[in-house]
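Any read-out appearing in this document is the output of simple, stated calculations on the displayed coordinates, not a laboratory observation. Small disclaimer: the values here were computed from a predicted structure and weren't measured. Cβ atoms are built from the backbone, for glycine too; each structure is taken alone.
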Structure P
Amino acid sequence: MPSKYIKPPLIDAYITRNRTVSRTMKRGYLLVGGNINYYYESIALWDLTSIPADLDIISASANFFIAYNNPLCSKVIEAYPIVSRWKPASTSLRHPPLTSPNPVATTISDTAEQLSFGITPLIREWQSCENSNLGLLFRMHEPVFPNNFVSLFSGNYCDSSYWPFIKINYNSPDIVPCIYKPDTINVSDIVHTTAAWSYTAPLDVLPYNYSYTISNIGTNPAIVCLNVSADSHYWMDQSAMHIISPSESTALTPNTLTRYARIAFSSLNSSHNTTLSISTQGRTTM
């Protein structure tokens with residue numbers, strides 16, 4: 001079963017009564033629970049725009065690595081969907097965002113190294129736009145006792161392997177049949193890049209000598225790469241990473257005989273997306 005990982009969060013920070021998101025969003029840790037003089041909750045928001053609207057999601061989870069946890073007492077931590085707009089500069093426990101009345105997921109912090117919240121229904125709602133993705137708020141289940149808190153690594157921690165992430169398990173998309181005449185293949189598509197890697201629909205190209213032609217018809221540079229697969233589940237790069245500037249084009253051809261092919265693409269700069277025109281053309285004879 002293929003998986004998609006989204007990391008780090010677009011925004012993540014802890015809040016107290018007097019400290020807002022903007023004052024803590026550059027910290028390397030997230031805090032949840034109680035200390036001697038403070039009570040902490042944390043907020044995390046991931047950019048999920050790279051999830052296709054037709055992706056068949058099997059399961060999804062929000063995951064955090066534990067930096068510090070008192071193993072002598074278990075802690076029940078709850079995840080609440082945020083349902084109101086909020087601003088980092090003003091959001092604190094004194095001015096909290098509006099959340100759903102009930103948690104979407106609950107997990108117990110004990111001796112494990114990682115917290116995982118099952119949020120499959122919520123991710124599906126965000127995918128279908130039934131509810132807006134405004135992030136999640138994490139708080140400890142009451143009662144909260146002094147010095148009973150958990151410290152988690154944030155997306156600003158120095159080691160990226162500890163960043164919070166969303167994991168999505170999904171069914172592989174159906175292979176798209178080629179649009180062909182008896183001995184040719186001719187498929188075209190217009191795609192929009194994001195900071196995350198995205199992919200064209202896999203094509204069954206085994207009978208053909210073919211190539212992909214990619215043109216950048218947008219205003220920012222993009223990165224593209226040819227992927228091939230024998231079974232449409234396990235993919236490998238068949239070309240080097242190509243940077244395509246606006247108004248430029250490139251052609252990618254395979255040097256390995258495999259049944260399936262696709263193009264991987266993303267924005268060169270995370271905040272500057274663009275549009276690509278991708279054509280696949282080939283024939284069964286030279």
Structure Q
Amino acid sequence: MKFGSTILAAAAGLALAGLGPVYADAGDSPVLKRIEDRGVVSIGHRETSIPFSYIGDGDTPIGYSIDICGYIVEAIKVELGKDDLEVKYVPVTGQTRIALMANGTIDLECGSTTNNLTRQKQVSYLPTTFITGTKIAAKKGAGISGIDDLNGKIIGLSAGTTNEKAIKAAIAERGLDVKIVTVKDHAQGWLALETDRIDAYGSDDVLLYGLISKSKAPDDYEVVGEYLSFDPYGLMVPRNDSTFQRLGTVVVADLMRSGEMAKIYAKWFEPGPTNINMPLSDRLKTAFEIQALPN
């Protein structure tokens with residue numbers, strides 16, 4: 001698959017501005033060596049993590065994270081001298097993404113994955129590209145304004161997510177009687193909410209707003225309650241390959257320093273193709289500024 005001409009042109013401009021052409025020494029990177037041998041860079045993507053990584057028209061993955069990964073793919077092409085490098089998209093879920101990264105099936109994960117210290121035992125991350133936290137979504141008029149209102153009700157949670165852990169901990173801490181239904185992905189969880197098989201669905205607030213924006217009746221749903229976790233997103237890369245991680249870090253830092261990251265954000269969130277309408281927060285803007293490391 002080829003990335004859009006806008007990404008290609010911008011990537012070339014960034015390189016001329018000081019990125020490259022040398023991002024890394026490919027010789028000491030197992031991941032770059034693997035990509036070079038295969039002639040393929042394998043990207044893990046989510047199918048319903050709106051607007052970070054989801055399926056667009058023509059069954060093609062699109063989104064905020066996918067666009068950022070496009071710049072990294074162009075950097076890999078420059079580093080390896082392979083303009084014809086193929087991009088293979090591999091769908092992943094909350095349960096499979098870390099395992100597929102750890103076993104070498106994917107080289108880069110472009111979705112909506114929280115960077116935390118436990119996961120860093122198995123994988124590594126590039127700089128933070130979004131900051132969110134766990135909340136719950138419910139139908140308006142359901143009498144649910146927060147997690148305490150779930151007593152005696154049913155909540156759906158996507159398996160293998162930080163949200164699952166956070167909400168289960170909150171339920172236990174407050175001694176609530178809540179039935180938990182585990183789903184494989186956001187699409188399955190949202191369908192369960194739409195069809196009244198569950199009373200609420202828990203996830204990162206931005207993903208809930210994204211699901212609402214793409215639903216059949218957006219005005220019927222709301223995101224409620226306090227934040228139950230802190231979740232900084234980062235693109236996931238294989239562990240124990242500092243060269244490949246540095247390549248990605250150089251690209252992301254330069255996007256932040258040049259202001260291109262803010263433009264990518266605006267494309268998907270202000271208001272974005274699904275009308276999610278989440279302006280760049282002061283906290284995320286500060287994160288971009290702090291992570292915009294000098295060359």
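Looking at structures P, Q, which one was FRET efficiency 1/(1 + (r/R0)^6) of positions 189 and 237 (r between Cβ atoms, R0 = 30 Å, to 0.05) calculated from, given that it came out as 0.90? Before the final figure, lay out each step's value.
Working: P: 0.90; Q: 0.65.
That value comes from structure P.
Comparing mean count of other Cβ atoms within 10 Å over residues 101-108 across structures P, Q, which is largest? Present the calculation step by step, with values, prior to reporting the outcome.
Working: P: 15.2; Q: 18.5.
Answer by largest value of mean count of other Cβ atoms within 10 Å over residues 101-108: Q.
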From the coordinates of one of P, Q, Rg and Dmax of the Cα atoms in Å came out at 22.6, 77; that one is structure P
For helix-only ellipticity at 222 nm (-39500 (n - 2.57) for each DSSP H run of 4 or more, over all residues; to 500), the calculated result is -11500, so let me know which of P, Q that is. Q
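P, Q: which one has relative contact order in percent (Cα under 8 Å, 6 or more apart), as calculated, at 22?
On the way: P: 22; Q: 25.
Computed on structure P.
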